[in-house]
Structure 1
Amino acid sequence: MKSVTVIGAGLAGSEAAWQLARRGVAVQLYEMRPTRSTEAHQTDQFAELVCSNSLGSRLQDRAMGLLKEEMRRLDSLIIAAADATALPAGGALAVGREAFSAYVTQTLLQHPNISIHRQELTRLPSGPTVVATGPLTSPALAAAIQSLAGQRYLSFYDALAPIITKESIQPPCWRQSRYDRDSGHSGGDYINCPLSEAEYRAFVQALRQAERIPLRTFEAEDESFFEACLPVEVLAARGDDALAFGPMRPVGLRDPRTGTRPFAVIQLRQDNLAGTLYNLVGFQTNIRWPEQKRIFRMIPGLENAEFVRLGQMHRNTFINSPALLRPTLQWHSQDTLLFAGQLIGTEGYVGSAASGLLAGLNLARLVWGQKPLILPRTTMMGALFHYITHAEAKHFQPMKANFGIIPPLQPHVRRKKERYRHYAIRALDALEAWKEEHHL
């Protein structure tokens, strides 16, 4: 039996290992946790979710919903795990963190073609390999990749949102999904905490004045934040109304006390299957922990909030993929060395897993003597991988799934909602034709 190495058992590595194993390839899966942990991970489980428990929209006419549907049609392990452990979250696919990771971990542990190695690799293997070590790649392996690349890494900062217990949430918070879109939870999938204008202004001022956790020396050298996961205090510093038009926007919500829209809201989303934990949606932060408790307890209904995780920030690292990778995710100068995950600039959980899917599929084809595949650019997966391997290398930044990277429709459809629907139809048709062509 052909044998390959997969480094890293996060979302991308787990997906790559699954795709390889189900195609009859023996996989040596290396995961350094718990022997060596990271600044963000808390367990030794595979595919641990550290920033949010949401995998984005379920709707196929949304970019993230389309990406998940494409992966579902390609037998993705990560999407199967998400579907099996889904929580009520309106139009979003949110999962129970522990149940999700357990599903992935047990699936891989039980597969006869996968051997698990709980150890850190400090060098790149010489044989066929998928590198999916994520944005928190260990320093030794990062140095080995940097030596191979012959160029500097790029870095950005990622921040985690606090999690509180449900029982500590009090009135005037109420349940409702925006525009009453929910997936069946009585009263709505989100808990909303309303703020008056005066309460909002005081809250923003407190965020601006809060003392932050100092960055470590290696992080402080390049303090650049990724726009999709900004710390809330950074947003607050950008303008008086930045939060009111961002994570605290009240659109589509009605305060049951008044029947009108509040000035601002903070939404809480269920974080575990038991429904005992909720996270503050969009409230990633790097404020000092005692300050976090004081400031977030200024929110009406959270005066007695019990925090089970406070926000924190860590540095993420990614390679300059346009200069280093082919659209097949092969290294530019080595056919059987492939990279996947946030390390290559596919931003977010689903994009990370999608790259693991393609890397695993292509490495399996390579070891069996077949040509690697490139997905159609009209699919969301194909557009994403084309972008990260064809963007301008000098200014490359991570990219998440969005309709802006897909080739335009001909003729153009003016209404955005209708245009996105047509994008989705075209993408799924192209995917099915591609699967049939390559007997997948």
Structure 2
Amino acid sequence: MTLFRTSKLSMAGFAFPAMPLAGFLQSKYILLMPLYAITMGLDAQAIAGIFFTTKMFDVVTDPVFGILSDRYPTRWGRRRPWLVVGTIILMVAIYMLFIPSGHVGSSYLFGWLVVVYVGWTFTTVSHTAWALELSPDYDQRTDITGWLQVAAMIGMITVALIPALMEQFGTPTHAEKVAAVGWMLIILLPLAVFVCLRSLPEPVTPPPKRIGFVRALAIVAGNWALLRLLAANAAITAAYAVVQSLFVFFVTYTLMLGDRTGFALFFLMIGGMVFIPVWVKLAQRFSKHVTMQLAVLYGMFVPALLFFLPPGHLWLTGFAFLFVGAITSAHELLPRTMMADVCDHDQAESGTERMGLYYSLLQLSSKLAAGLMASGIYVGLSWFGFDADAGGQNSQETIDNVRYLIVFTPIAAYLFVLLLMWRYPIDRTRQKELRRIIEERGEA
């Protein structure tokens, strides 16, 4: 087995696009949904329906794009051209969503969300599949994914820092904070992709072998490790979507901290950043699925900090979110590096490498779970009688319900993940056996 070797500078440059891409993902629920609910005046249930309905397009586009990018390489590679095309689409869609002008209604939000999700699929599937193809080694894949996660957390921290700095030096509106973040993403995206393309070449992969549709589908459907990983990924994504969707309302109204959401968000992201090397070392010391169990066990107990957090204490709030944020880096790091090993199982069965398809399925599970949970949370707020326009004028009982949702919903999701990861079938020993089978066939 040939290990992947490169400089830290090259890896940092390759990982750079994860920074603005994660920044967009972070801001989509924490900043963008409240923008259309509070500033644009759209009904919370209508926003929930739009965010969920647009996710249905991904049920088709994600796996189709994954299959096409695997099967039809270009003269510039399988991943690089689509990374560029997706970046251009994202830049346009982010401008329209984050800096809206004129009359903005439900159709405007729906249309541009569809466009932004297409760009997101092209960029993230291409970049992450490329990353997971860099090494066949079980532990080295965790290192590579760790680089992506560091860049991602920097992007999330930047998204938190921009509103925090604006709050420190003035009294910006929520729309002004969202616009500032939008411009940051628009500027960083093309720069990051340019640096990435210059940093590393795509790995040489064997020509794709054609297998029948029925057999290809049967291999995917019979991959028990894949199905368990997709379910676990959906659950942890849903758990974090709850925190993201309720964050502004929880900090502003439940904790009565006014416009200091940027301050609390900054500490949430710092917690995730600090814990990245912890999750990497644990995954290399034990195994990836055991580390995921440890992460969700931590995630089941730490929400108690939010349950007992008293209103009006800014620095105590920051301290609490520092520990809550520790699990955020595990959300992306562990499922992605595990998916590379699951793809080895597929390659050993099918005789062809389909990393694009498999990562697109992982991303699809994240999108559907996040869209469903974020939409469900907004519907739940409406059922509880929470009115975003009324803000602090909501009843105390209604405001308390926000606290219950942000604390107890993730705990239920993490318990489900804990069960799914029990006796997970692909560990370090099994992955090495799969690579041996692949290399003996000459498919590596």
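Only the coordinates and a few stated rules stand behind these numbers; no lab work does. None of these values were measured; they are calculated from a predicted model. Cβ atoms are built from the backbone, for glycine too; each structure is taken alone.
For structures 1, 2, which has the highest computed value of volume of the Cα convex hull per residue in Å³?
Largest value of volume of the Cα convex hull per residue in Å³: 1.
When FRET efficiency 1/(1 + (r/R0)^6) of positions 119 and 263 (r between Cβ atoms, R0 = 25 Å, to 0.05) is compared over structures 1, 2, which one is greatest? Please list the in-between numbers first.
Values: 1: 0.00; 2: 0.25.
When FRET efficiency 1/(1 + (r/R0)^6) of positions 119 and 263 (r between Cβ atoms, R0 = 25 Å, to 0.05) is calculated for 1, 2, structure 2 comes out on top.
Using distance in nm of label points 7 Å out along Cα→Cβ at positions 23 and 375 as the calculated read-out, with 1.4 as its value, let me know the right label among 1, 2.
Details: 1: 1.4; 2: 2.9.
Comparing all candidates, it corresponds to 1.
Using the calculated result 21 for relative contact order in percent (Cα under 8 Å, 6 or more apart), pick out the matching structure from 1, 2.
Values: 1: 21; 2: 28.
Considering all the candidates, the number was obtained from 1.
Assuming -25500 is helix-only ellipticity at 222 nm (-39500 (n - 2.57) for each DSSP H run of 4 or more, over all residues; to 500) as calculated from a single structure, say which of 1, 2 it is. Could you put the intermediate results ahead of the total?
On the way: 1: -9500; 2: -25500.
Working through the options, I get structure 2.
Can you say which of 1, 2 returns 57 when percent of Cα pairs over 25 Å apart, for residues 175-278 alone is computed? Could you put the intermediate results ahead of the total?
Working: 1: 34; 2: 57.
Of the structures listed, the value fits 2.
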